[in-house]
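Since every read-out is calculated from the coordinates, none of them should be taken as a lab result. Computed from a predicted structure; not experimentally measured. Cβ atoms are built from the backbone, for glycine too; each structure is taken alone.
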Structure P
Amino acid sequence: MHQDKIIGILTGGLMGSDPYHPSSWSGSSASFFHELNRQQRLAYAFGPELSRWYYYRRFAGCLHYNKEVWKRKLYMSKAYRDDLTDKARQLAHLHQIQHAQSASPPGHAVVQLGAYMNAREIYGNKMPIFSYQDGNIAERQTSSFTPKALRAQKTLFAEAIAYEKKVAHDMDLIFTTSEYLRQSFIDHYQLPPARVVNIDMGTNLSPFEHITSQQKDYRRKDILFIGKSDFLRKGTDLAIQAFEIVQQTYPQAILHLVGPEVKHQRRYPNPNIHFHGLLSKNNPQHIKTLESLFQHCAIYIQPSRYEPFGIAPIEAMMHGIPAVVTGEWALKESVIDGVTGAHAKLNDAQDLASKMLQLLQNPQLAQMGAQAQEWAKGHFSWEKTVSSLLAHIDNHPPKAALHAKPVRDTKSSAQKVSHEVSR
């Protein structure tokens, strides 16, 4: 068994460019690379960043009345992804110099997060290359939540899917965050099943270990919702509608909304709906608020209209809170219906309210909370995810071309590099 050191690449775009920034890949990038480093397998990590003027110029050429289309016309274009790959190539060459490597030596492997760029076009066949994915463009295209104006951009989708398919086929293995997504790559991108591996995902909040199902008071009717972005995609309006139905049975119930801006409270003046705003996991006061919510809330709800993965329900379950989620996508895997929570119908506030009441009225809710906590802690950790990834990499047959002489970048790195991230 060979044990390669990992060169990590955060592929940019909407995922971010700094592998260690708290907001990159919703915080998962830093958690992933820190765990790789803890297991002494990380060589270094970097991410390509294009200049502010680049974005000004490119966005000006993508004008559209629909903001989502305007944004996606840039981020989904092949030209943008090629530019990110070129920038990553420059950074890769600079790292080789900084680490006293005139060439990428045997004993290294590359793991790229996402598919905004293609590491195979940088490293060729000199070393094994893998990707770790939490979604793909094919899923975005087929989602009923995708705006009609965006779905109408058929040429854009065809170009983006073709690019992602090529990236997928260029990888030695694709790692996914769920079995649902694994099957999506197999079905949409015609990948052999053996080349797509589900390794799940960890959470980005260290659990408050003192919060256990035995210490919680499940007689409280406090309900938690976390959705830091996309008011409609996360189903915030559905959560509020369902809660007001639940209130007819439990007038004392309280809905805690974390993520949606406090300004939305003007639209929903119900005194039992508490808007906490965005709570940062890097702010000590916000952490105390989260701790209190995890301690006192009896159930969690996530009625998303589209959710490739969804970490928040897992974080809730880690604190003994059964979760009611939309029974679609990876959510139906992370929450076991009737065991660690319940599945609600897509875009159905009445069914969501019914499932919420079933849990709140369940005399075995504490037992369900204990099962949720045991399930989440046992299956969703970065240690487990990274260990699984490394086991597959270590057992993956090395290519014969691994020792091939690399193609050198003869241009001046100092002239080409606009941003470089290293740890």
Structure Q
Amino acid sequence: MAQKGSPQLMYGLNRSFILQCIREHGTISRSRISRLTGISMPTVTGIVDRLVSEDIVKETGKGESTGGRRPTLVCYNLDYGRVIGVDLGSEKVKIAVADLGGHIITLGEKSIWSWDDRSKLEKVIEGIEEVLREIPNYDPLRSALGVGVPGVVDYKSGSVSFAPLFPSWQNYPLREILETELKIPAYLDNDVYAAAWGEYSFGAAKEAKSSLFILVSRGIGSGLITDGKIYRGATGAAGEIGYTLVDRSNLHMNFGEKGCLESLCSTSAMASKAKEAVKRGESPLLKQLCNDDISALTPEIVCQAAIQNDPVASAIVEESREYLAVAIANAVSIVNPEMIVLGGDLAGLPDVEELFVEPLKALIKSHVSHFPTITLSSLTTNAVIYGAIVFALDLIQERLVGTAI
């Protein structure tokens, strides 16, 4: 094992810096790598030449001359390996395969519905195995897995300590199980943290120094990125905004019961309110749009009816966005983010800008001392997937450095 200050350690650190530089800047010359990293030109040349010989980096031609010979350009070999990103839900799982630049090659969904958590996990593993079999020339030594989990995750050990949608997962060694079954390294984290990291890496928050991602789907959660890091709190449970209370009358209720934010304005709460209204005979339009099948009422249908000025649907949307506005205004006052990104199923609703984003801005603006940029996720419903992909990319890079020391 390399000791502090040893040649092996210095080589590993320099190799890591150089790989990260190439990954971030794309096509680049050896001399520019040296300037950006502060690593001497002979060291850069030696490490880059070795990376080229290992097929991790490839030469792509000549750059522009600045007075001498035209420099040879290099770039990350995006096809050296593959990463798999997983967005784990309670009823379905999204699985993506991406190259080493994070570009999605395939993306699919698989139903994992079951009454039993073990059966759900078996279906998840089956789905990932199916995807792995379809990767041409798949090599587990050049692959990694990233997973966004709907719960509190110890990202260091990969165990799940609390997951409401998977009630039997308490201190559950999920990473160990996945690595044992799939034979590839895995990185697990909370799904909203993954979404926030995906938006920071690839999406709307890429240029923001601090951003708060708020996911509004069946549940509600948030992830804060500040100074290039995920804020996790004392026990890794920071950002559970869906469990916040918006009325003191709810203090007598138990944790997570009716009265918390997500029970009032999640997309599933919107659908539930619409179903109850139709049962009471209050909205002929909602009944018509779901073809008299109340079970088919979705938040998308609620928004369609609201755009058509249906009073019941409009009231549901208004109530939902007002509760959401209270939560966002409070969050802005507490963490002072530069940007708020709204994502999850909310981002895919019809006319979401008109029904939610613009009214939210108007509601919040007069209640905060610093008004942040408020925008929809540019990754829409795939933010978790992109975050999981970045987790896997970081894991691949660690392996590319570690195997050379």
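I have 1.03 for Rg/Rh (Cα atoms, Kirkwood Rh), calculated from one of the structures P, Q. Which structure is it? It must be structure Q, since only it matches. Computing Cα Rg over 2.2 N^0.38 Å, for residues 245-388 alone across structures P, Q gives 1.10 for structure Q. To which of P, Q does the computed value 4.2 (distance in nm of label points 7 Å out along Cα→Cβ at positions 21 and 261) belong? Label of the originating structure: Q.
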